[in-house]
Structure formats: structure tokens, C-alpha cells
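These notes open a run of structures that come right after.
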Structure P
Amino acid sequence: MVVPYLLILIICLVIKLNFSRPEIYFAVNGFNFPLADTLAPYITDLGDGWTAISLSLILMFVSYRKALIMGSSYAITSISAQIIKFLFDAPRPKLYFGHQIDHAHFVKGVEILSQHTFPSGHTTTAFSAAVLLSYWSKNKGWAPVFLLLAILVGYSRMYLSEHFFEDVLAGSVIGFVLTVFWLYWLDGRSFIQKPGWQRGLLGKF
């Protein structure tokens, strides 16, 4: 997953260097259609904190080690993203563009927030989970699928007018980099390699 992600990151940086914030936002916003309106809210929920918590709870039935890594990774990456959000205190598209956004496309039923746009927390969570699920998959063919899902979560945040391109980009970097370092450190501790940590709740039955 590392190489594909780095390639995508480079492409995104090139886009950011060649196009302005309004150009990228209105390009994404202008490419809308009914099916995307229906799917985007569900896709964006894949990056919700409750999804990460649910995955951690499910993993407890399989492996305490994986559950701990997933849960702690979510905690570290999400807290980091929230701290940065409040440090920057940047306006989201709704507030940033003011009356310019009156003619933008919005998905009905979605609450549009105004503050703390940078970085995207949903994207941070999605990329953190994608790193771990790719790492644990015996069939590495799943890695591109998890990466694609994380990218779709990031895109959905822009599609729903909740974030800017750079918010999503930063969220992906935070989720990816912090998770890789945390996984390397935590999975290298001797206690977590003990047999008891390798089984889960199902192992008791």
C-alpha cells in the first residue's frame, strides 16, 4: 500500500500546486449526480469514529493484539487531527466562500459545518484503518481496495462540501504516517507478542 499511496500523494501535490483552492473546490462540487448524492453520506461514514470503534470491538473476537492496535491507532490519529483542527481554527467551505457558495451543490439532509476544516478527521481515520487492514490481510490484493475506500472517504468529504482538498490531503498524511509509526512501535513490544494477545474472545469458547 505504501508505494501506491506515495504515488497518489505526489499526484495530489501536483494538483494542489497547479490549481487554486476555489478551482479545486468548485470542480469537485460541479461534478455531481443523483447516485453520488445518495452514496456520499454512506461512504463518508466509513471514516466516522464509530466505524473505527466498531472495527476495534469486532477485532476483539479475533485478536486482542489487533483490537488494541486498531483502537489505539484511532485514538492517537484522531486526537492529533483534533488538536491541529483547533490550532488552525480554519473556516470550512460554507464560511470561507460566503455568498459565493449560495449556488453550490449540496446534498439534502447533510448538516454542513462551518469551522475547524483543517485537517479532515474522517480522512485521517479512513487512512489509519486502511493501513492496518492492508497490513493484516493475508491476501495483499485487498490493499488496493482498502486504499480506494480511504480515498473515496476523502473525496466524499469534499463532495459534501465539508472540507477542502488540502484538508483531505493532510488528513491522509496524518492517518497514514502516524499509524505506520505507531504500528511499528507497538507491534514491536514484547508483551503484545505473547500468546494470550494473539487470541480473542472467540478463543475462550
Structure Q
Amino acid sequence: MAEITAAMVRQLRDSTGIGMMDCKKALQESDGDMEKAVDFLRKQGMSAVEKRAGRDANEGVIASYIHPGSRLGVLLEVNCETDFVARTDDFQEFTRDVAMHIAAEQPTAVGREDVDPALIEKEKEIYLEQAKNEGKPENIAEKIVQGRLEKYYQEVCLLEQAFVKDPDKTIDQMLTELTAKIGEKLSIRRFACFRLGE
């Protein structure tokens, strides 16, 4: 079975506009073959979302969330294709929920591609050393490193985090569902957290 890399998942996501976890599953099901992965997604009924992938999402909103006590604040940019969609209740509620989620879970990046590669290498070194200290053979240690790295991504990447109000869904799944419901390409572009005294 081919190794599914973050770059492959990102490439499929960029070409289809479909969520990271769905893209990863499609690549796993198709043994890393991009064309077969697209076919898999289409068979799963995600072709409507796929058609939106080539569109530009230059409209949207910058949402804010101030935690009670005014010691923590979040600014978040979410993009869509039209200003009409940016004013809808569904879009506004989504941005508020995601800004509140960021305050609660404190991710450091939107997606895997936004995590500093030097930081990933450092984490890999730490995980490898931990596995060796646990007496694991090298081939097993590599698998342990990959597993722990996946968990790390789920902790620091906003799109991969479980939503605080509904832990059965990731932020990426919520984004995909809203994209399908609204009928426009949506994306979380960036965010910033502000903590009093930092």
C-alpha cells in the first residue's frame, strides 16, 4: 500500500475542494492514485462540492470572539465566493462557532501545510527518541512516529480538530457540510489569537 503523505492529501483537496479527512480516506481507498481518489469521492456523492473547487473565494468576513473576562480574543478570516453568502445566518454562525472554538482549543495552524516544517522535524525526532527509549525496533518505531505525528496534527491544526460543541465532527467536516449546503466554495484563510499580557 502506498504511503499517503500530507502533500498528496493537500493536492487532492486543492483540486476538489473537499475536506482533508475525506481526501485522505479517498487516497487510502485508491492506494494513492489521484484519479481513482477523485472517482472515489465522486461515487461518494461529493461531486457537487468538487465542481466548486476551481472558483475563487475572495469575499467573506473577519469574525471576532472575545472570551468572557476580556483576557482572550480571536480574529478569524473565512472566505466565500459572494458577499451575499457572507451575510447569511449559516455563514455568520459558522464563523462565530469557529472563532469560539479557536479560543477554546488554541490551534497553531489552519491546516498541515501551515505548520512549520522545522517544527514537524523536531516532533519526529522527539517521537523517534521516545519510541527507541521504549525499546521498540526501528520498523515499529517509524510507525509509532507516524501515529504520534497524526495525533499532533489533530491537536495543532484547526481543520483537523474535533469541534468543541460537537466532538463527532472536525472543523474540516463542518466546512465541507456548509460548502455543500450553501453551494459556494468556502475556506478558512487565517486566524490570530490575542491573550492579555502576551
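Bear in mind these aren't lab numbers, they're just calculated from the coordinates by the rules spelled out. Computed from a predicted structure; not experimentally measured. Cβ atoms are built from the backbone, for glycine too; each structure is taken alone.
Thinking only about distance in nm of label points 7 Å out along Cα→Cβ at positions 39 and 175, which of P, Q has the largest value?
Numbers: P: 1.7; Q: 2.8.
Largest value of distance in nm of label points 7 Å out along Cα→Cβ at positions 39 and 175: Q.
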### Task
Using FRET efficiency 1/(1 + (r/R0)^6) of positions 31 and 95 (r between Cβ atoms, R0 = 25 Å, to 0.05), single out the structure from P, Q with the greatest value.
P
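With helix-only ellipticity at 222 nm (-39500 (n - 2.57) for each DSSP H run of 4 or more, over all residues; to 500) coming out at -16500, pick the structure among P, Q it was computed from.
Details: P: -21500; Q: -16500.
Answer by label: Q.
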#### Entry: Comparison of P, Q - label where relative contact order in percent (Cα under 8 Å, 6 or more apart) is highest
P
### Query
Which structure, out of P, Q, was Cα extents along the principal axes in Å, for residues 23-86 alone derived from, given a value of 45, 30, 13?
P
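Where does the value 2.0 come from, among P, Q, when distance in nm of label points 7 Å out along Cα→Cβ at positions 119 and 143 is the thing being computed?
Values: P: 2.0; Q: 2.9.
Structure P accounts for this read-out.
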